[in-house]
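Next up: the structures, one after another.
Every number here is computed from the coordinates shown, using simple stated rules; none is lab data. Quantities reported herein were computed from a predicted structural model and do not represent experimental measurements.
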Structure I
Amino acid sequence: MDTKTAIKTAIDTANMITTSYLGDLTDEEMMHRPAPGCNHIKWQLGHLIASEHSMISQCLPSSMPALPDGFAEKYSKETADSDDADAFDSKEVLMKVYEEQRAATLAALQQIDPDDLDKEGPEAIRAYCPTFGAAFLMQDAHWMMHAGQWAVVRRQLGREPLF
C-alpha cells in the first residue's frame with residue numbers, strides 16, 4: 001500500500017465511524033453535553049468541518065470549496081459555550097457542508113504529488129501538522145478524537161454501542 005492509499009484508508013475509516021455515530025442522532029440530541037464544560041456535538045461537528053477546511057486550505061490554497069458565510073465564526077472557541085440551538089446549523093446543513101469539504105480533501109489528496117506529503121506544514125499549524133502528510137492524517141485523528149466523545153453521548157442517550 002502506498003502512502004496516499006494509507007492516508008485515504010485512515011480518513012475513510014474515521015468517516016465510517018463518525019457518520020455511524022451521527023446517523024441516528026436528532027438535532028436536539030446533538031445539543032447534549034456529555035459533562036459540564038464539554039462541547040455539544042453540533043459545535044464539535046462545525047469545528048471539525050472548519051478545521052479541516054483550514055488545514056487543507058493552508059497546505060493547498062484553492063483546493064477547498066468556500067465554507068458558507070460566517071460558518072467558521074459560528075463554530076469558533078467563542079461560541080463553544082452556547083446552548084442556543086438556533087445559533088448552530090441543522091444536522092442536515094452540517095452534513096452537507098461536511099460532505100463537500102471531505103470530497104475536496106480526498107480530491108486534494110488524490111492530486112498531491114506523494115513527495116509533497118513531506119513538505120513542511122504551514123507555520124500556523126506546524127505544531128500539530130509538521131508536514132502536509134500530517135495535515136491529511138489529522139483528518140483521521142481529529143475526527144476520531146471527537147468521535148470518542150460522541151460514543152459517550154450515545155450511551156447517555158440510551159443507544160447501544162455500535163462498535
Structure II
Amino acid sequence: MPSDPPITQRSRRYFESEQQIRATPASVFPLLCPVREYDWIPEWECRLIYSESGLAELGCIFQTDREADSGIDTWVVSRHEPNRAIAFVRVNELRAMLYEIDLEPLGKDASRLTWRQTVTALNKAGDRHVDALREDDFARTVAKLEALLNDYLGQSA
C-alpha cells in the first residue's frame with residue numbers, strides 16, 4: 001500500500017501593520033537590534049549567538065526563549081539596509097517566520113514602519129499553532145511596540 005504523499009503546503013499566515021514613529025529612520029533603525037532592544041522593550045531578553053560588530057548586521061544570529069512563542073526561537077538577520085529595512089528569519093520547532101520591517105521618512109521628524117510576518121508551519125503541531133494566529137494579536141503587538149518606541153525616543157530627545 002503506498003504511503004501518503006508528502007505535504008508540500010503547510011499552514012501559512014501573513015500579517016502586516018504600520019507604525020507612526022516620532023523620529024527619523026536614522027534614529028529608529030539602530031533600535032531594531034537584539035542588543036539595543038534592551039533599551040526600550042522592558043521584557044526583552046535574548047542570547048546573542050553571533051555578531052561581528054556586537055549589534056544587528058547581516059548574518060547576526062540570536063535566540064529568544066518565550067513560552068508565548070512556543071519556546072526557543074533562533075533569529076537570523078537576513079536583510080540589513082540601514083535606515084531603510086531589516087528582516088529576520090525566525091525558526092522554532094513549530095514554524096518558520098519571515099519577519100520584515102521597512103522604514104520610510106514622514107516629513108522631517110517622523111517615520112512610518114511597516115511590520116510584516118509570514119509564518120509557515122513545519123509540522124502538524126505547527127499547523128495548529130499557525131492556524132490559531134490572529135491578525136488582531138499581531139496588530140496589538142505592533143501597537144505596543146509603537147508606544148514603547150515613541151516613549152523611548154521622546155525621553156532620549
Structure III
Amino acid sequence: MKIKPIYIAVIVIIAVFIGFILLFKSPSQSNNTNGVPQQPVHWHPKLKIMIKGEEQFIPPNIGISIGNNIDNQISGMRMSPTHTHESDGTIHLENNRPWQKPETLTLGYFFKVWGRNFNSSCIFEYCNGENGTLKITVNGKENFEFNKYIMHDKDEIVIEYK
C-alpha cells in the first residue's frame with residue numbers, strides 16, 4: 001500500500017509546527033521545580049512588622065531612593081525588583097526575570113534592599129532570647145522560612161517580635 005503524498009505533506013507540516021512550538025516555547029509557559037515563576041511578575045504582598053506590640057514604620061521608596069537600589073537589570077527599571085512606593089507595607093515585586101535570580105522574590109531580599117537585619121532569629125536589632133522571640137505568619141499561618149520565604153501576590157505577612 002502506497003502512502004499518498006498529501007498525507008506525507010500533512011504529517012511533515014504538523015511535525016514542523018510542533019517542533020517550532022517546542023523550540024520557541026517561552027519561559028512564561030512553565031515553572032521550574034522550586035516554584036519560581038518563569039515569567040515576569042508584578043506582585044504586591046503586604047508586610048506588617050510588630051515589635052513588642054508596636055507597629056513599625058515601613059518607609060516609601062525602599063529600593064528606589066532608600067536602602068540599596070540593586071539588580072535593576074532584572075526589574076527593567078531604575079529601581080530594585082523588590083521595592084516600596086507607599087508607607088502602607090505594600091511590597092512591590094516587579095521582576096521581569098525572576099528565574100534568573102529567584103532570591104529577589106524572598107522576604108530576606110526585601111530586607112537586604114532595605115538595609116535592615118532579618119533572619120530566622122532577628123528582626124532589626126531584636127533577637128530571640130530572654131527579651132523576646134520572633135515569629136512570622138503568612139496569610140494567618142505560622143511560617144518557618146523567615147528570610148527564605150518566597151513572597152506571592154496578595155500575601156499578608158506579619159513579622160512579630162514579642
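Out of I, II, III, which structure matches 32, 9, 4 when semi-axes √(5λ) of the Cα gyration tensor in Å, for residues 96-135 alone is calculated? Don't jump to the answer; show the numbers that get you there.
On the way: I: 20, 14, 5; II: 32, 9, 4; III: 27, 10, 5.
Only one of I, II, III returns 32, 9, 4 for semi-axes √(5λ) of the Cα gyration tensor in Å, for residues 96-135 alone, namely II.
Quick one: log10 I(q)/I(0) by the Debye sum over Cα atoms at q = 0.13, 0.20, 0.21, 0.22 Å⁻¹, for residues 64-119 alone came out at -0.40, -0.75, -0.79, -0.83 when computed from one of I, II, III, so which one is it?
The correct label is II.
Determine which structure produced the value 34 for relative contact order in percent (Cα under 8 Å, 6 or more apart), calculated from the coordinates; the candidates are I, II, III.
Values: I: 34; II: 29; III: 23.
Source structure: I.
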